[in-house]
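Visitor: Quick heads-up: structures coming right below.
Derivation of every value follows stated rules applied to the coordinates shown; laboratory data play no part. Note that the structure is a prediction, hence the values are computed from the model and not measured. Cβ atoms are built from the backbone, for glycine too; each structure is taken alone.
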Structure P
């Protein structure tokens with residue numbers, strides 16, 4: 001039988017820990033068929049991003065049309081979109097897609113390297129976020145999108161409300177960079193859910209955001225509702241962080257295959 005299909009629209013990570021590579025590994029681990037639209041190519045390793053090159057909008061549109069017109073998707077996840085033109089191109093196509101859309105508003109790499117042009121933020125707010133079933137910003141991305149700075153757990157709700165006002169159905173504000181045990185807040189304007197987890201003493205966490213968003217998309221494609229999808233995705237990514245491993249001289253990746261090595 002053909003498994004559920006999930007499409008990632010994101011940049012390529014030459015080091016294999018984040019981006020399209022992380023997305024496809026996550027999808028395979030969770031039992032769905034992953035497909036990819038590459039938006040940009042990065043020169044990247046465990047020490048950082050040495051450079052990136054966007055694909056032209058017509059190349060991104062051609063990939064989207066090719067996959068969606070023939071294969072289709074039960075869920076879509078977006079990651080690094082790089083520029084206003086690419087955000088607009090992706091949003092135009094996804095407006096006609098009848099499947100859950102998970103938007104990971106990637107703005108910066110694990111090492112602090114910018115991956116989104118400043119003028120793309122307005123396009124993301126106006127055109128892409130209103131299409132999202134769920135958007136998954138970390139604290140810095142939430143601040144970038146809304147101006148709300150979260151420096152303690154009590155402000156997670158404020159950030160969630162501000163992101164949600166941009167049009168998505170749900171928002172998951174990731175609180176892992178706050179002190180103490182990590183807590184993520186899921187909110188739809190009425191219902192609020194908090195997902196706590198252990199903080200593992202492991203610096204090898206490259207690809208965490210990509211992995212979580214892809215896991216949510218995979219669980220939605222498998223038929224979970226949003227709350228269940230987030231809960232099960234959190235369990236998967238928490239295990240992946242626990243088993244993250246050294247690679248090169250810098251920050252290594254989370255372990256996407258940990259479920260199959262227990």
Structure Q
């Protein structure tokens with residue numbers, strides 16, 4: 001019976017994986033066809049590989065400046081978001097103060113609220129503080145806010161750190177900041193790496209925030225550029241260049257996931273094995 005269940009689970013997972021992998025394979029080989037071949041038979045393999053589609057996609061998306069914008073947005077947001085949420089997790093996990101459980105409960109409550117709910121008040125704040133239409137302003141706006149997921153994950157790591165280390169440091173005269181940077185931060189590095197990977201993937205794939213807050217085309221990120229490329233190329237019926245643009249935009253996330261896939265999988269189950 002167990003063997004039968006195992007076989008059924010493997011078949012189900014293989015089917016699920018095929019639903020994700022096969023469309024990606026189709027996009028890749030369509031991006032290497034001519035438009036004529038695509039309209040003649042979109043499912044057939046290309047007669048010859050049309051790598052110039054990728055050159056056209058790079059020109060259409062203006063990928064040089066766009067990737068620089070994306071790198072600044074992603075790594076700026078990564079640094080700010082990880083720093084803020086790691087420090088918040090330390091304060092909420094390792095320190096004792098009145099109202100801590102109430103504040104932590106409010107933060108965890110945000111897990112049940114769709115992010116779209118804060119879009120209007122967030123935009124009002126962006127306009128008030130003149131953070132709209134600015135990559136730096138967007139980084140501050142969406143990354144200074146606490147992430148319940150990051151705090152929950154980091155708390156699991158920090159609870160596993162022996163309190164005796166902090167007590168010994170306090171006896172030696174270390175301040176709260178010294179304890180955090182010299183003890184807690186280094187020992188929490190596995191958790192920091194994990195939330196950094198998730199944050200990188202979320203920021204790189206973020207479409208709605210750059211689309212709403214960045215009205216200047218010279219500040220667009222990859223996700224927004226692909227959207228506008230879709231609008232332009234769809235009306236010119238140049239689908240092979242559009243698919244090439246999609247493939248180019250997918251490469252960074254696929255590379256990061258391939259390198260850190262064990263961390264990504266571990267992050268999904270970390271609460272069951274820590275703290």
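Visitor: One of P, Q was used to calculate relative contact order in percent (Cα under 8 Å, 6 or more apart), giving 19; which?
Guide: Numbers: P: 19; Q: 30.
So the calculation was done on P.
Visitor: Computing distance in nm of label points 7 Å out along Cα→Cβ at positions 58 and 74 for each of P, Q, which one ends up highest?
Guide: P
Visitor: For Kirkwood radius over Cα pairs in Å, for residues 106-225 alone, which of the structures P, Q scores highest?
Guide: Details: P: 14.9; Q: 16.9.
Between P, Q, the highest calculated value is found for Q.
Visitor: Given that volume of the Cα convex hull per residue in Å³, derived from a single structure, equals 114, which label among P, Q identifies that structure? Numbers along the way, then the final one.
Guide: Details: P: 114; Q: 187.
It must be structure P, since only it matches.
Visitor: Taking 6.4 as the value of distance in nm of label points 7 Å out along Cα→Cβ at positions 42 and 170 derived from one of the structures shown (P, Q), identify that structure. Don't skip to the answer; put the middle values down first.
Guide: Values: P: 2.5; Q: 6.4.
Computed on structure Q.
Visitor: Between P, Q, which one scores greatest on distance in nm of label points 7 Å out along Cα→Cβ at positions 122 and 210?
Guide: P
Visitor: Of the structures P, Q, report the one carrying the highest value of distance in nm of label points 7 Å out along Cα→Cβ at positions 114 and 130.
Guide: Going through P, Q one by one, distance in nm of label points 7 Å out along Cα→Cβ at positions 114 and 130 peaks for structure Q.
Visitor: Between P, Q, which one scores greatest on distance in nm of label points 7 Å out along Cα→Cβ at positions 90 and 234?
Guide: Ranking P, Q on distance in nm of label points 7 Å out along Cα→Cβ at positions 90 and 234, first place is Q.
Visitor: Hey, another quick one. Starting from the value -10000: which structure in P, Q was helix-only ellipticity at 222 nm (-39500 (n - 2.57) for each DSSP H run of 4 or more, over all residues; to 500) calculated from?
Guide: P
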